[in-house]
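Dropping the structures in below, format is structure tokens.
Only the coordinates and a few stated rules stand behind these numbers; no lab work does. Computed from a predicted structure; not experimentally measured. Cβ atoms are built from the backbone, for glycine too; each structure is taken alone.
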Structure 1
Amino acid sequence: MTTGVVDVHTHVVPKGWPDLGAACGGSGWPWLRVDSERAAMIMVGEAEFRPIGAECWDASRRLADMDADGVDVQVVSPTPVFFSYDRPADQAVKVARIFNDLTLELTAAGGDRLVPFCQVPLQDPDAACAELDRCLAAGHVGVEIGNHVGDRDLDDAGVVTFLQHCAEVGAPVFVHPWDMPNSPRLDRWMARWLTGMPAETHLSVLAMILGGVFDKVPETLRICFAHGGGSFPFWLGRADNAWHRRGDLVRGASAGPPSSYLDRFHVDSVVFAAPALRLLVDTMGSDRVLVGSDYPYPLGERPAGAVVRAADFLTDDERHKLLSANALRFLHG
């Protein structure tokens with residue numbers, strides 16, 4: 001196997017999951033309306049949530065798309081609608097086990113080209129650590145988490161306990177925004193995805209920094225934020241300015257300004273335009289950006305890594321870092 005391009009940001013919706021109400025308890029679970037052999041709809045109650053195609057559950061289709069896009073390896077993570085952080089922990093444990101086991105079945109068909117990341121019941125730190133350990137023993141390589149649990153952000157004590165455990169066991173963490181703010185102003189134009197997701201990720205990077213998480217967890221923690229770190233890279237100067245000029249309100253528990261923590265986390269490259277990628281690399285450094293695509297969803301980049309490959313401001317060494325070397329270091333340390 002070559003490692004010319006490693007895509008760290010893709011999602012899966014396995015087929016074959018049981019009725020979640022019967023298997024996990026409770027009601028109002030997502031379910032899959034199968035419309036044909038190649039198409040289905042994720043339903044939440046009676047509401048349509050997202051149309052999906054066979055690339056979500058068919059490893060052969062996924063591998064064919066990877067070949068067409070020139071991608072050697074995909075990290076395959078859950079679709080956030082299944083996180084279930086708002087449910088009792090025992091229900092979230094059961095649903096995590098179901099989807100984690102089904103994901104392993106799917107990725108096994110891709111050999112070492114499909115790298116599975118699990119989900120955990122993040123609302124219960126002990127249960128989350130136990131499920132991570134079970135998944136790592138079964139073949140998962142890392143974990144995807146949402147960027148918050150209700151009103152608790154990533155500097156919450158329970159989430160920090162889980163992140164410390166990830167550092168101890170060497171599990172890379174991919175942070176994906178989810179459960180965006182609910183306002184009628186965001187009902188048009190997919191505004192929750194166009195504005196809410198970047199803002200959610202920005203807020204959670206700040207929580208990791210100003211909440212003192214990076215000062216508490218070991219430097220061995222490998223963590224990556226989706227969608228180019230949201231709006232954080234663009235507004236880093238504003239955050240630094242506020243940290244210095246309004247330290248009475250802004251500094252929080254951080255030992256240094258936000259820019260002093262850029263070597264503690266990664267971001268993916270799915271920003272869609274060369275000027276945005278240039279800003280990302282200039283801000284984060286060429287060692288901290290990894291190719292991500294958000295495959296197979298329509299707001300993702302196809303082919304994966306296209307902007308990185310075409311960016312004339314990158315040196316050959318920087319391009320190699322973004323396309324694969326950084327991702328391999330993120331995955332394996």
Structure 2
Amino acid sequence: MDSINSDPPFEERYKNLFNNSQNINNDELMVDEECELPLIDLSHLNKIDNDHVASEECKSMIAKASQDWGFFQVVNHGISSEILRLLRCEQEKVFKQPFEEKRKEDKFLNFSAGSYRWGTPTPTCIKQLSWSEAFHIPLTHILGRSTQSNTHLSSIIEHFATTVSNLAQTLADILAEKLGLRSTFFKENCLAETCYLRLNKYPPCSLDFMIHGLIPHTDSDFLTILYQDQVGGLQLVKDRKWIAVKPNPNALIINIGDLFQAWSNGVYKSVEHRVVTNPRVERFSVAYFLCPSNETVIESCKEPSVYKKFSFEEYRQQVHDDVQKLGSKIGLPRFLKNHETM
């Protein structure tokens with residue numbers, strides 16, 4: 001392996017893992033089919049002629065997709081194609097900086113210290129290795145700071161973050177409403193200082209090993225909004241099979257997270273998903289995570305409750321502990337009422 005020109009230096013850091021590991025069984029990365037996610041036109045939510053029927057149909061489609069798939073895609077979402085184009089352009093510039101410069105993200109890029117991450121901290125086998133790099137950025141380090149940092153990237157990210165935050169709140173409120181709730185929970189608990197953006201890059205991986213770009217997981221938030229390029233690579237579990245998501249250049253992808261599954265008492269599904277590597281082409285995406293404050297208590301909105309009550313901090317700590325001890329996340333099964341001693 002030639003690790004001299006690798007950026008980030010995956011081969012150098014994980015050479016012992018490659019030398020001592022067997023290839024992943026090819027069957028584990030095989031997909032049954034490629035599919036298009038349920039497509040929802042959000043313009044029906046804001047009809048100027050007050051078309052109540054179309055609006056309710058749109059809301060019902062959002063709820064149904066969240067129950068049946070845990071994933072859906074939206075168009076006419078309120079984020080301009082020009083902002084998305086500029087965001088992708090600036091994102092590519094950032095990731096093209098030398099590895100050592102990216103590691104100085106707080107000084108060089110005006111991001112918060114510790115935001116740059118790559119690979120997997122402590123993988124014990126190739127299955128636990130993610131061939132990707134990212135900037136994980138709290139919104140508090142984005143909103144209102146573009147004038148301080150005076151960079152084009154900061155300005156574009158702030159514009160995107162503001163708009164996508166509004167979209168996330170709208171979708172969360174709709175999902176609560178379709179459960180029969182007029183809830184202010186998300187506006188009160190999922191504030192700017194508790195949510196995140198993640199800029200992702202998946203470098204080409206031409207190694208003989210079958211390596212994930214991002215290992216199979218569920219998201220530990222309420223919901224995620226994803227803007228991805230057209231390379232493809234996102235896959236999810238549907239009917240106990242892996243299926244590849246066909247990219248749509250005009251759509252954003254929405255997926256339900258663990259907290260919404262628990263809050264909805266299992267009505268909405270947090271679905272396992274992953275990213276596979278491409279041997280020749282790099283892939284870019286931007287993800288927004290709707291998260292509450294650490295002290296926020298998550299409890300099912302209906303009885304009898306499937307899950308125990310827990311705070312977001314308790315959930316994050318349990319996930320962290322499991323990853324450290326077991327190499328992978330357990331997630332919601334830890335908090336099932338009928339698994340008290342798990």
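Assuming 14.6 is mean count of other Cβ atoms within 10 Å over residues 76-83 as calculated from a single structure, say which of 1, 2 it is.
The value was obtained from structure 2.
By the measure distance in nm of label points 7 Å out along Cα→Cβ at positions 228 and 284, tell me the structure among 1, 2 with the highest figure.
2
Figure out for me which of the structures 1, 2 the number 13.5 belongs to, where mean count of other Cβ atoms within 10 Å over residues 36-43 was derived from the coordinates.
1
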